[in-house]
Every structure is written in structure tokens, then in C-alpha cells.
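Undergrad: Alright, structures below, take your time with them.
Please treat every number below as a calculation from the coordinates, not as lab data. Owing to the predicted nature of the structure, the values given are computational and were not obtained by experimental measurement.
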Structure P
Amino acid sequence: MNPVNKILFGLGAAVVLIITVAFVWLSLANAYLKTELAESQANDTACHLANDEFAAKAAAQNRAVAQLRDESLAHEKRAQEAVREAQKSAQVFLKAADKLRKTNMHGDACKTSEALLDDYIGGGK
């Protein structure tokens, strides 16, 4: 074999070796990146599931808060109505008490009692 052929053979072998090493390295890098991609996709899926669960819980909590607010407003409205009714009832009793206070109680106690009873049951003259 002449020296030029030996050099060309050596260069060819070096090129084949470089290509083989590069192929092996790229194959290993590809396998590593595929593993990383699969792990990233799994993490992404887990995050989406957690986000969906959080959104559902937040929506449920918001509905519960809105329901409590509505119930509170209804309770407040009923309480205000009860206060108005109590004030109306109080006015009736205050008028009756004022009338009793102004009743002439001097003189015959029986006539005074009879007049009060007549006013109360509606038989007053």
C-alpha cells in the first residue's frame, strides 16, 4: 500500500469514527430529551388538572358566598319588616296606654272600670 493510500485510508477511518461518535452522541441526547419532554408533559398535565380543580373549588366557594350574601340580604329585609310591624304595634299600645292615662279615674271606680271595659271591647258610648 502506498503512503497516499494509507493517509486516505486513515482519514476515511477518522471521518467514519467521527460520524459514528456524533451519531451515538446524538442518539443519547435524543433519548435524554425525549425523557425530559415526557416529564414536562406529565408536569403540564398535572398543573392543568390542579388548575381545573382549583377553578372548580373557587367557583363553588363563590357560589356559596353569593348564596350567603343573598340569604343575609333577605334576613335583613325580614328584620326591617319585623321592626316596622313592631313599631306599628307599639303605636297601637302607646295610644291605648295614653288613653288610659287620660281617663278620669276620680270618682266612682265601678263606672271608671265599666267605661274602660266598654272602650276596650268596643261597646263604648
Structure Q
Amino acid sequence: MKRLILTALLICPVAVWADHIDVIEAELNEGCSAGKYLAIVKDFNDDWGKDLGYQTEIFFPVQSNNMTSFYWLGRSESAAAFGAAFDKWTSDLTDPNSLASSLMARFAECSTTLGRRGYMAY
């Protein structure tokens, strides 16, 4: 029976997935705490990213040659899903009364972006 199951698993097509990881390196601005920044991220995740399948975690260094930078790791199920969320974000930014504009103003007040990269996670 074990051989039959193993054979079936080997000949069945294997689903391949690749999450898209959005990596943003940033530093906190003077007067902004990690707690304040994390509150903005929580609002972003709960109020904006959740419905678009985009969620983020923040990685603060514990051991590093650079203890001032932290990393935003945003995850989407695919590059296409990331692209759709990014298109919505940039489109929403054209409306100064949108949630995206409000969040972006809070992020800009609290942090400075140093770089951005995208990765596929297999």
C-alpha cells in the first residue's frame, strides 16, 4: 500500500507556487518610535492590504552591521497579485482623501525609505 501511495504521489503533478515578497528598507525618522510605526503597519494590514491579499511584517535588527535600518516584508500570493495591489495603491494615492493617502502621509512622517526590492519565494 505504501508503494502505491508513493507511486501516485510521484506521478501526480505537483503544484508550484511562488509568493511575491516586497522588501522595503527604511529608517525611523527622529521622533518616531517603533511602536508608532507598527501601529501604522497594523492599520495598513487591517484596513488596506487585507482585502487585496497583501500583508506585511516588519523586521527590526537584533544583530546586524546596520542597526538603524529595518525591513518591511510584504507578501502577496504572486507577482500578479502584488501588481494589482500596487496598481491600486498608486491609483488611490491620486486621491488626497483616500485611505492610501492617509497611510502614506503617516508612513512618510514616521520613516524614510532607503531602498526597495522584490523577490519570488518558492
Structure R
Amino acid sequence: MYSDVDEDLKLGFNKVSSIKAKCKKHITSVYPTAKYVLAFPNPELEEWFFFEEYSLRRVLKIPEREAIKYNSFPSKERLQRLITDFSSIVFTPEDIYEKIADGLDINKLMGNSEFKKFYKSLVDVL
């Protein structure tokens, strides 16, 4: 499930609470004794997409030798503009986010201190 919660802090907290409640309800209805973890990355996922840009390039069909546009924009807006440029009639922006995330190289992302901290916090609760 993809949900952006960082545009408005108060709205974000409400959205996180709503997501937690919906996930808990669904998970317990399917498997009442399941253990699960919900993760809310900080900073934004988009920063990690640009850190490990291979997956982003592959999904948005940006050649390796070509600079990724909109370098002066914050990562979230930069990715949104790239997705608009890509202009897929087959995939929604959410689909594109999922495809980029699915293709990320975790080993390369471990070179990013914020991702490494996030990853460690997930592993610690498992």
C-alpha cells in the first residue's frame, strides 16, 4: 500500500493512524495471530530512489548516460515531474513507485545512512 503522509504533518499523523487501523483490521481478519510491522520511512522514499538510481532509470526508461532532469527540485517533486514526463497510459504513479521500489538494490542502498538506519530498525523488530 502506498500513501504519502509527509505533505502536512497533522494530516500525516492522521493518515498514519488510519493506515495502522486498516492494516490491523485486515491482517487480524485473515490471520488473527500474525505478527507484522508497518514501516514509515523518514526521509522520503524518493530520496532513496535517487540515491540508487538504477531502478528509477530502468522503470522510467532514462538512459544511463543521460542526466536525470530536474536536479534543482526536492526529491518528491523531482520524481513527480519525471513520472509526468514518462506519461504512461498503462501505469499509475503508484504503480511506478512500486516498480521502482521493487527493483531497488538493497546492497547499494546500505550506502545511504538514513536507509541503513531504517533497515536496521525493521530488522531489529523482526
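Undergrad: Out of P, Q, R, which structure matches -11500 when helix-only ellipticity at 222 nm (-39500 (n - 2.57) for each DSSP H run of 4 or more, over all residues; to 500) is calculated?
TA: Details: P: -34000; Q: -11500; R: -18000.
Answer for the origin of the read-out: Q.
Undergrad: Given that Cα extents along the principal axes in Å, derived from a single structure, equals 64, 39, 21, which label among P, Q, R identifies that structure?
TA: Computing Cα extents along the principal axes in Å on every structure in P, Q, R gives 64, 39, 21 only for Q.
Undergrad: Given a value of 78 for volume of the Cα convex hull per residue in Å³, for residues 43-98 alone, calculated from one of P, Q, R, which structure does it belong to?
TA: The read-out comes from structure R.
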